[in-house]
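Rule-based calculations on the coordinates, nothing more; no lab input. Since this is a predicted model, take the numbers as computed values, not measurements. Cβ atoms are built from the backbone, for glycine too; each structure is taken alone.
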Structure I
Amino acid sequence: MSTAPDRKSPLRGLGPWAAKSALETLRDVFGYPAFRGAQAEIIEHICGGGDALVLMPTGGGKSLCYQIPALLRPGCAVVVSPLIALMQDQVDALTQLGIKASCLNSTLDWRQAQAVEQAMFADGLDLVYIAPERLLLDRTLALLDALYEAGKLALFAIDEAHCVSQWGHDFRPEYLQLSALHERYSKVPRIALTATADQATRNEILQRLGLGEARVFLSSFDRPNIRYTVVEKDNAKKQLLGFLAGRQGQAGIVYCLSRKKVEETATWLSQQGYPALPYHAGLPAPERAANQRRFLREEGLIMCATIAFGMGIDKPDVRFVAHLDLPKSIEAYYQETGRAGRDGEPSEAWMAYGMQDVALQHARIAESGAGEGQKILEAQRLTALLAYCEAPRCRRKVLLDYFGEDREACGNCDVCMEPPELWDGTQAAQKALSAIFRTGMRFGVAHLTDILRGKATDKVRQWNHDKLPTFGVGADLDDHAWKSVFRQLAAVGLVHVDMAEHGALQLTDAAREVLKGQRQVQLRRPAMRKSAAPRPRTAASSELAPADETLFQLLRRWRSDTAKAQGVPAYVILHDRTLRELAEARPASRSLLAGITGMGSAKIEHYGEELLALIREAG
């Protein structure tokens, strides 16, 4: 008979941290004064044995929702994560807090793996991180069976739970088999966590992981510290350079669609004085791992990457995420931009896009092996992203509307800060749609623009398009304006870009209403926006007084040296926010150190005397 604790049984007195409440554990171990949002409710639910699906934005504190129950419940918590390359950093961060953690993955030799397994049985570990493919091996399942019978499984945490979605942006086939946890260990609570999932993906997570009775905790998707900016792609490299002006020394990520573009951009940025590294699936694994390690451990590096990079990156001080190409969906965009500003400090999400991006993404959908229904869903998700790019209203509001969350205008995006001018574009739309129709829906934006503006180019004359009724009817708008019109028509679903026809524009059924005068079209005038300059610090990141800034930089150098000596990322030692508070408050004793955010008991024990000495030296 199983000796596993009943899911409803009281837990006090059973676990290694049993004398402490969840709030006491938060303060003493993690150094935070209070829970945020639904954290306390989630932790109570898991500690009581319940299952949960937690949707919380990146940087919102998801990890605490399973780490604290792991300390309060008896036994070892098993954290399922697809991120083998990052597991050791996560373990290092917990070890710094005095938490007994390890990982069980393919990077360990058999002796190391055996030592971890023995520690799990001997109550020597609070948490173990494990990859899903390792979890499902017969040897691992036998280990978990024995732990379950002994009542030594605290909980299962399934991180990056959106990986279970077969048509999502980070699908991992191994995740489909994780429903076995519920079937095999029915008395062990499970918590599935993700930073982004629309309603369809949420339903898929619940169904595929067997979480039918789980409580769903849905936090706000808003990341108020991120400023969103979208620019019309002209000269993307020049535009990126303008965005980066004044941002030397900041860590950031630049996403590109192709591997070739990743490598070219990384080389070019380094030549421009912005140290950059490439990351994509085609790089040799050792080089890819080395670049990721450098990005995490060194300050001020830019990672140029495909979507292969980023999931689970815990680096808190990524100050910007830039897209040189359009992501494939609004969910992918939200998750990728969410890697900026995990520390809550002001950060930027900047993107340049154009019609060629739209064509490439439509081609990707058309060429995929998905069923017709799934292709329609993917096209709808892409259209939602285009609508976000072209919307004349607050970007944050459009973004959050997509996830079912109502928000007022934010005042912290390019649209709010430089509201676009709107105009009745019905006639322009009719001219553009007519040109597409009369040319047989076989030509792209450049050719159609030449026709509308009355340019009798060789190609236009070759096809006798200078004889069309639409030839020259759009001379009142320049090339830039017509490019904007076509892009907006695609964004509102009146035009489809067919990559199989070399980017030809084709009419959708909805275009008929516009051509017949049954529907009006509001358009935004194209804006030649100024390059985004680094914004002034806000109250969330106030300027330090000169003396405090000197101490802050001294503390950062100390942190860098300490991290290098230990072979861990700098943020594992202490976050910038903690160093800033230390520089401003200048605590003079260990007891006062406990009042600084992020200074838990283990960090005070490890670093308290060194920090106090540095503060005293600074006067």
Structure II
Amino acid sequence: MITQKTINEVMNTAKVEEVVSDFINLKRRGVNMIGNCPFHDEKTPSFTVSPSKNIYKCFGCGKGGDPVRFIMDHEKLSFPEAIKFLASKYRIEIEETENTAEEIQQKQVTDSLYIVNEYARDYYENVLFNRAEGKAIGLSYFKERGFRESTIKKFQLGYATEERDEFTRKAIEKKFNIDHLHSLGLTTKSDADFFRARVIFPIHNISGKVVALAGRTLSSDKKQPKYINSPESEIYNKRSVLYGLYFAKEQIRKEDECILVEGYTDVITLHQGNISNVVASSGTSLTKEQIKLIKRYTPNIKIIYDGDPAGIKAALRGLDLILESDMNVKLVLLPDGHDPDSFLAAKGTEEFLSFLKKNEEDFVFFKTRILLGEVENDPIRKTIVIRDIVGSIARIPDNFKRALYVKQCSTMLELSESMLNNEVNKVVKSELKSKIDSSHQKDQTSQTGNEEEWLNAKQILSENGPMLVLNDAWQEKTICDIIINYGHLWYDETENTTIADFILDNTLDLLTYFDVEMYKKILVSVSDFRLSGSKTSHSWFTSHADDEIREFAISALSTPYVYASWEKREMFLQTQKMPDENYIRDATNAILRLQLKKSKKVIDELKHFFDNAKPEDIETEEYILNLKVLQVVQNQRNELAAKLGTVIY
């Protein structure tokens, strides 16, 4: 294992402009450098390198990171491999620690499982091409499906004979561990072969290693399951694997779109037809893990269905997960009687792609049309459909995108835009409240006034569960932008206080009231890191283990614009510091604005409490306490507004 000392040395030494320049041509533009993005096709450069921040960012496809991330993405290397790559470039000696006996044993087990699966893949492939039964049954089947031999070899397809335990016996003869054969599901508990009389489809992980196998029966016996798959194991989690992604990832990135189909043969057929940006979820509903895999390469998914409208209705509900991930989803319904395999064979690649382009439909509109087509004039059934559509629209995190869907769906649903928008907002608020309630934690306060009253009031408010309105996202984002860009700099050097310290001191007690979970997560992560006695830096954020935080940090540190070179022209601002030196003022104002927003929110919550109070509640201790807290918070709000020069309505 590479030591942390070596990792730190590599990350501190590697210069992003030097690393990137080894692969693409960069030109100077102000303080930054630009070039054509190596991750997607473009004619106008949108790939920006910031030497001062040691990061890159493409404003076309969104890819970004530090030198290590660039090597990982460009050269398809793991983190340790990228560290070794850069260590070699900068002639840094790599120190490695000896793994513990337990770590060595675990790695040996994992490596052994991969080796066993590779043996199984090679064994079944050999049977397919070199055994009479394999050629007569398996190879004939694949060729009847129209698969060329080069395609069969590319996907490493195979065939399992009818013999009860032939594979198991051969594997044991090769000294493979029977326990590994059992754990991978290649051999049953009774030591029989799991795959018998089936064509074999190896399933690869993203780096091309075989993690599982799938077997399709060629028997007409309906009692036999059509497909059987390896069970989950230490190296296989079906929720985190997409069939064909290893072969499709580069084309997905190039096309900036992932086509999702249902089955193995659909993937193989489309690849053979030179449509390579295609994967399959292998018969399971799309999972969060699979969506995250796709999002690494593109935010755009096109799903091809071959069922009739009624048959796909249930599947549509699961696709709300994609909307939650802020991805763009289009669906295509093939003509009756066709699946992607048969339709491509009948029409050819050009006509197939043309059909997809002409018939692709946005997921929300597709779902609305399909569901409305079944309700006719039944008002009760239509109400159920409307609530289903509202639930989908509410999942969309982007406010502008959500508003556009409301506008267009209101026409399709024959509802006023305001009514549909109100229903969507109710769901958004309800979901937000649930998230806040579930993540509610006891916090400490630094608010002015009576701290005990403040804490008690917050507890009462939480128990009464008033609705929160998602309207503070901009202020929360600004706080996170500042802590990422300037958190390591001094706010008050005489008090040994950094910008990060100042922001954390004034926000941690407000986290319960944050509207956006990710911004809360960023501040908690920084707080935990600061408690360890360490100081944040740009590289700490851009190499963060949490992908969401890392990607946000890259965006926060990047801008397609640069400040004018005023200093070189001897032009200086007279009444304030230069733009990139205003971080102390910006941090102070951002905190004041956030506190003002949150104080208004607490006031709204308290007013909600009073509006819903009954006459008999007026004399209760809770009611009196809330009146006192309302006065405290209103005074605080007025003080904040005065500091900001804001008029309160």
* Asked: Which of I, II yields 14 for relative contact order in percent (Cα under 8 Å, 6 or more apart), as computed?
  -> I
* Structure fact -> Matching 26.9, 88 (Rg and Dmax of the Cα atoms in Å, computed) against labels I, II points to structure I
* Structure fact -> Value 18.9, calculated as mean projected area of the Cα convex hull in nm², for residues 102-405 alone from one of I, II, is from structure II
* Looking at structures I, II, which one was distance in nm of label points 7 Å out along Cα→Cβ at positions 134 and 494 calculated from, given that it came out as 8.1? -> II
* To do: Out of I, II, choose the structure whose coordinates give distance in nm of label points 7 Å out along Cα→Cβ at positions 54 and 150 equal to 2.7 when calculated.
  => I
* For which of the structures I, II does the calculation of mean count of other Cβ atoms within 10 Å over residues 158-165 return 25.4? -> I
* Asked: For which of I, II does helix-only ellipticity at 222 nm (-39500 (n - 2.57) for each DSSP H run of 4 or more, over all residues; to 500), calculated from the coordinates, equal -12500?
  -> I
